[in-house]
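A.B. asks: Listed next: structures, encoded as structure tokens.
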Structure I
């Protein structure tokens, strides 16, 4: 049984989990660092406890402190969300040893899939297609470099060097010729050691022109493992996803079944429990290859929820309580798209930005969902990931979903800090996106010299601020709006269209 859940996270995913707990009638505990004391997620919990410490390591990554709070509040389960401790097998194991329910897969499954080389070996044994490459187990740099160079002759160019304990693009290098290899390998190892404390990297063939397609899986303790279809996440910057959709625009029923069964086999190979995602590269030939398995809820899970009607976090809670999952046969309805709103400067290599959310006005209307942990008046600081929100839309068809996303982005106003809002809006008009012919190189190919806004940001922000102040003051909207056959258009939408 699960009756009280401690959420070992913050921001929008903490809000998402806490709302699911409230709907399920479960008590909840939020933990927060001092600089999160006024955050939205705290208000959604049954109770909240401040963490001691002033760094991420001494707050949201302090396992013993979190376990102590769970004990003192009477929590009997811990949900890690994503990021932070979500894929730390040692934390999952400590939670179990403390007599608490870990809302996620077993520590053994996390370990097997968390180490990318071990995962490749496990998937090969399970009959899941794996990208051609070689595992390099050497930890000594000289031995590792020699083994990488030897493997390069068999794998061929172009290739990828990837950190065994990696994620988020850290410890990853593309290598296009032998002259680049050694420096790239040294750089990948340095970054992997700094990020993960593990310098091992492996060699993998670089598959160009491929789509990044992932399959959502669920598994319970009653012997049932299913997949809930695919999401396409090809549009990325610096190996980070910014535009996700479900289903994949070029998917066929036969390919969906093959990839879905491969994902189920992957989960069963490690006795998986709960919600997880198996990521694949889908080549133009129709071949697909295992990339990795994320042993947690994914950032992009809402698009799957919208096309299947399955509440994935609620299913996590059911499975952790020992109940069978409630999902029936897979049924896909319509199309969903998600974009990630970041506090970042898309025109300056997507560098993170800080500042106040002086104006934060999300869009509304049919088929529009916003998952966020911020609100107007909050400050964006350098302390955490710069993602502000996930804007998700659903419509009966892909073309209608794109139309709805364009409208929603036109209405979304954020002032006070730099965001990627204009970049996302322009992305929705690109032919590759509208046709569904995206791949993992789309952004780099569309803007090889970096994206630049068509109107200087200062002019755009000044115009939007005038509109915001005028509307707040109740002034006549006519000066800031236009009309269409459907009636008046929001001043924000007008300005956003004027400054695309």
Structure II
């Protein structure tokens, strides 16, 4: 088992835990919001400077409704300044749900005998990818349970298989990973097959709560998981995604835990996480948690806005765990990536049942819109749906990505690349109504483009897409 804690190497040993729960609570308890402080902190974020833990704590402690509205309005403005109106789309693909852990919040827990256990065969995987490509998907995140079967060699082989699958004009251009922590050699093996982001969620940054909800298994080791993405960095994977599962512990603490993780990456590796995720507890088979920490809609929308202000350059991911109305609201002031047409049942993209079966899923999905429906609604809302993978393939990851994104220059690349991938989708997959609306949206954005030289190059690439060229980007 390549991810067992006892496999620490000499390099692993120098990666010391960086979470001090007493320190985090002291910061929260000492943060006293005032109107002047909140406005000053928002103004700092709008200048595209990252917030400190102390400043973020002031925002999490803000309860005045007028100031909360200002926090959300500030996040909305900041998102537009850094990322423009584009929303990146991806799809999750579950490869296997075998698991050796017992996590109180997860349907895949080893003790759950009602869960149907499946690992996709090579042919199964090909069929799932074809089904996704036939809807227009270009970006996948492969998801694996934590089990010896899903070792680095297995992960690498599945990634290679996905990249080989072509269906009509469809292809997967970037595969991201959500899987168990590995040792450095394991991460090197996975990196060698050309993955994008390696995503590992700490679930909760509170050590005592972590032990309570992780009853047995490798995942019970808080520090092994906490330092997992350090090992990824040491292996050369400079594009990583962090996250917390909101509802296990006090949401204010978890927000600061995420920010403390960001601080650690910047201090040690001079690069922040590429993405931050903030999934909220949803119903799952044999769910057994302390429900006093469940996060209501008001606090959830507020914490996303705070994360946007706290880390201006980092992509925020909102998944189909949330219902459509919550996703639509939160996209306005923080989120830059969503999944669309999501199905998390094993073989779900080819054998989708009309009614969800909780014994076939890790947790409940609350947004069941198809990719086509989401594309249409995004376009109607003025968003530019994007399947762009240019940064990965041009080496704009890690520290290089920071050079572009921290000052906000990434918008120069994201917006035109979003239009190009949208044009591909409109040509290859959209119905006539969506196609008309999509090209009208592109036209509107071109009218307001303020760089004539760059605009000419963009228009030239758009015309090439209309006559059959594909995979054009800046």
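Read the figures in this text as sums done on the coordinates, not as results from a lab. Fair warning: this is a prediction, and the values are worked out from it, not measured in the lab. Cβ atoms are built from the backbone, for glycine too; each structure is taken alone.
A.B. asks: Tell me which structure, out of I, II, gives 18.0 once mean count of other Cβ atoms within 10 Å over residues 181-188 is calculated.
C.D. replies: Values: I: 18.0; II: 21.8.
Checking each candidate, the match is I.
A.B. asks: Using the calculated result 4.3 for distance in nm of label points 7 Å out along Cα→Cβ at positions 261 and 341, pick out the matching structure from I, II.
C.D. replies: Numbers: I: 4.3; II: 2.9.
The correct label is I.
A.B. asks: With relative contact order in percent (Cα under 8 Å, 6 or more apart) computed per structure, which member of I, II shows the largest figure?
C.D. replies: II
A.B. asks: For which of I, II does helix-only ellipticity at 222 nm (-39500 (n - 2.57) for each DSSP H run of 4 or more, over all residues; to 500), calculated from the coordinates, equal -14000?
C.D. replies: It traces back to II.
A.B. asks: If you rank structures I, II by FRET efficiency 1/(1 + (r/R0)^6) of positions 53 and 333 (r between Cβ atoms, R0 = 35 Å, to 0.05), which sits at the top with the largest value?
C.D. replies: Going through I, II one by one, FRET efficiency 1/(1 + (r/R0)^6) of positions 53 and 333 (r between Cβ atoms, R0 = 35 Å, to 0.05) is largest in II.
A.B. asks: Identify the structure, out of I, II, from whose coordinates volume of the Cα convex hull per residue in Å³ was calculated to give 152.
C.D. replies: Traced to structure I.
A.B. asks: While we're looking at this one, here's another question. Have a look at I, II and say which one yields 22.9 for mean count of other Cβ atoms within 10 Å over residues 77-84, as calculated.
C.D. replies: Source structure: I.
A.B. asks: Among the shown structures I, II, from which was the value 2.9 of distance in nm of label points 7 Å out along Cα→Cβ at positions 125 and 413 calculated?
C.D. replies: Values: I: 5.9; II: 2.9.
Working through the options, I get structure II.
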